[in-house]
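**Student:** Take a look at the structures below.
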Structure 1
Amino acid sequence: MRYVNNPPNPWLSTHHEWIGEPPEARLEVFEETATRSIITNNNSPDIPFDFSVNCYRGCTHGCTYCFSRPTHEYLGFGAGTDFDRKIVVKVRAPELLREELMKKSWKGDVLVFSFTSDPYIPLEANYQLTRRCLEVCLEFRNPISIITKGALIRRDLGLIKQLSEEADAMVHFTIPFLDHDVNRAVEPFAPFPEARFKAMKEFAEAGIEVGLGIAPIIPGLNEHEIPELLERARDAGAKSAFINLLRLPGSVRPYFLERLEEKMPLRAQKIINRIKEVKGGVLNRSGFGERMRGEGPYWDMIVQTFKIHARRLGLNQARYEMKDRRQTFRRPSAQGSLFE
């Protein structure tokens with residue numbers, strides 16, 4: 001059972017303080033008939049892609065460290081349990097995507113699913129918005145890349161395989177922890193790592209390019225698992241891998257620290273000290289180019305550990321570069337054969 005626990009929303013003039021036990025945080029779904037673009041243009045140098053599609057706002061995986069939590073505050077919600085339990089569903093996402101791809105300004109760049117919410121949260125089983133958006137991409141032969149923790153992606157294996165053959169498709173599975181206790185402490189509702197590795201293997205065996213994201217690295221908590229995570233990924237068919245350092249922007253910081261101290265009281269201070277050590281004495285740095293990178297000897301050790309074991313295992317030998325992908329995009333028409 002989880003109770004309402006949100007840091008104060010900086011965009012609101014008032015906030016709630018409960019007398020006694022707060023009410024249980026129940027799942028609420030809000031359907032948004034969005035009229036603006038469904039494609040987000042990312043201009044941060046910290047992010048290795050330009051365009052992403054997010055069919056949902058909020059994420060039921062409940063990862064305590066999620067850097068997207070403050071985006072919920074713009075909706076008048078909280079960045080804590082509200083982010084996990086008040087989910088906004090963009091019910092017109094496939095229609096909006098089709099409209100965007102029909103515009104002459106769209107040139108067929110890679111679309112990443114997703115960035116601020118996992119594309120395969122459990123609600124996707126009902127709404128099928130990610131699937132329908134992928135069907136639109138297949139119709140236009142628009143290349144895609146997927147980043148997920150959701151084992152539900154196995155439902156769409158056939159569709160993604162077809163996309164990989166007629167356009168291009170790659171799937172990165174985010175798996176930062178192997179320890180089940182740690183997994184449940186900081187990723188309370190995400191699938192266990194075994195389920196994600198199983199999905200990774202099925203996609204690799206189907207001929208789809210797969211990779212591993214060890215994201216985030218939380219110094220003092222999971223850097224020792226890097227070698228085994230990379231080995232498990234290699235054995236599951238991964239050809240590439242990446243790491244990102246923990247980000248704690250805005251209201252993420254107090255929420256993450258509270259959960260850390262609640263779930264791992266004996267390790268919390270060590271982890272906090274390590275985070276500060278690799279971030280120049282602070283818990284978060286917000287400057288472009290440094291938000292997901294560390295500094296100092298300890299961070300250098302983490303990076304070298306990753307590089308040495310990735311090289312040993314043959315990962316990142318042919319580094320995935322979106323700009324090098326073949327051009328397959330075409331707009332469908334009544335005279336489709338003219339565009340083949």
Structure 2
Amino acid sequence: MAKRTPLYARHLALKAKLVDFGGWDMPLHYGSQLQEHHQVRNAAGLFDVSHMTIVDFPGPAPTRTLLRYLLANDVARLDPGKALYTCMLNDAGGVIDDLIVYDRGEFGYRLVLNAATRDKDLAWIAPLAERFNATWRERGDLAMLAVQGPEALAKLEAVLDAETLHAVRASRRFHAVEGKDLFIARTGYTGEDGVEIMPAAENAPALWDGLLAAGVAPCGLGARDTLRLEAGMSLYGSDMDETTTPLVSGLGWTVAWQPPERDFIGRAALEQQRAGGISQTLIGLVLEERGVLRSHQTVYDGDREIGMTTSGAFSPSLDRGIALARVAAGIGGCCQVDVRGKCLPAQVVKPPFISRPL
């Protein structure tokens with residue numbers, strides 16, 4: 001039986017189309033994926049992302065030492081209240097998962113992992129935590145709601161007290177405000193301004209109701225995917241996985257090479273790959289003709305096969321098919337994509353496909 005978030009009854013009441021996502025019953029949409037996409041781009045949308053895995057590491061030490069070894073980015077760059085995006089790698093430099101880590105000061109660190117990779121992530125972390133004598137706790141008692149869009153912060157007035165609202169508005173992207181009952185991060189997976197809120201699970205339905213009453217529209221995983229793709233954000237299992245490194249997945253910026261004496265899992269493999277030259281790169285593609293790009297479509301430079309799309313969709317904002325693709329390094333400004341047996345011309349662009357003020 002699939003798992004259900006604390007908001008499952010709310011999704012049923014709203015007649016959401018539910019699908020299995022990483023072992024969870026999750027809303028794909030509430031009637032119109034297209035409408036939900038535009039709602040987030042133009043106003044504010046509400047996502048239930050309580051399927052994500054939240055893991056807390058209490059206390060800054062020895063957790064800090066563990067995380068500097070476990071993650072490719074360096075938590076030493078963080079100050080209390082700040083977050084960073086990073087990858088957790090295997091010894092070969094392949095991506096076990098991509099995640100966000102928050103520095104909670106005296107309370108330690110918080111990691112937010114992908115739902116579909118929960119079991120393997122925790123199995124990877126557990127023996128390393130024991131080795132470093134670091135304690136950790138999965139926070140199944142918390143839910144997670146994302147409020148995204150240009151009106152997101154304004155809509156929070158209906159559910160937050162004045163002091164908390166002021167603190168959230170004063171915070172910057174990739175920072176978090178932590179209160180007695182709420183953890184509110186200026187993060188998201190849509191390319192829009194907004195927050196991700198982590199309340200106690202039992203408080204999530206009331207928070208959901210309050211945001212809906214304030215005019216925030218419920219949105220499902222379908223819109224979340226087209227939004228993240230337009231924003232050039234990678235999807236684990238599609239744009240990177242354990243067989244690909246950050247260097248060929250457009251995530252080289254998430255690797256902290258300095259200080260050189262910091263050892264982290266996968267570093268030796270990445271250094272070897274970097275020294276030998278990166279043969280592949282992740283690019284953005286925009287179809288010049290009508291059509292829809294999907295994952296696993298072959299990319300050509302003339303008659304030469306040069307790579308494969310990793311994720312793709314029809315972009316509601318651009319009214320064009322778009323995709324991320326892993327191709328041979330040195331590609332020019334155009335290429336062709338095999339769409340149902342027909343090679344269609346595409347422009348090569350640097351993600352994101354759209355740029356929004358944050």
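All of the numbers you see were taken from the coordinates with simple rules; none came from a lab. What you are looking at is a predicted structure, and each value in this text was computed from that prediction instead of being measured. Cβ atoms are built from the backbone, for glycine too; each structure is taken alone.
**Student:** Once distance in nm of label points 7 Å out along Cα→Cβ at positions 29 and 261 is calculated for every structure in 1, 2, which label goes with the largest value?
**Tutor:** Largest value of distance in nm of label points 7 Å out along Cα→Cβ at positions 29 and 261: 2.
**Student:** For structures 1, 2, calculate distance in nm of label points 7 Å out along Cα→Cβ at positions 213 and 301 and state which one comes out highest.
**Tutor:** The maximum falls on structure 2.
**Student:** Which structure, out of 1, 2, was semi-axes √(5λ) of the Cα gyration tensor in Å, for residues 253-308 alone calculated from, if the result is 22, 15, 9? If you can, show how the numbers build up before the last one.
**Tutor:** On the way: 1: 22, 15, 9; 2: 34, 14, 9.
Here the read-out was taken from 1.
**Student:** Now, a different point. Starting from the value -6500: which structure in 1, 2 was helix-only ellipticity at 222 nm (-39500 (n - 2.57) for each DSSP H run of 4 or more, over all residues; to 500) calculated from? List each step's numbers first, then the result.
**Tutor:** On the way: 1: -9500; 2: -6500.
That value comes from structure 2.
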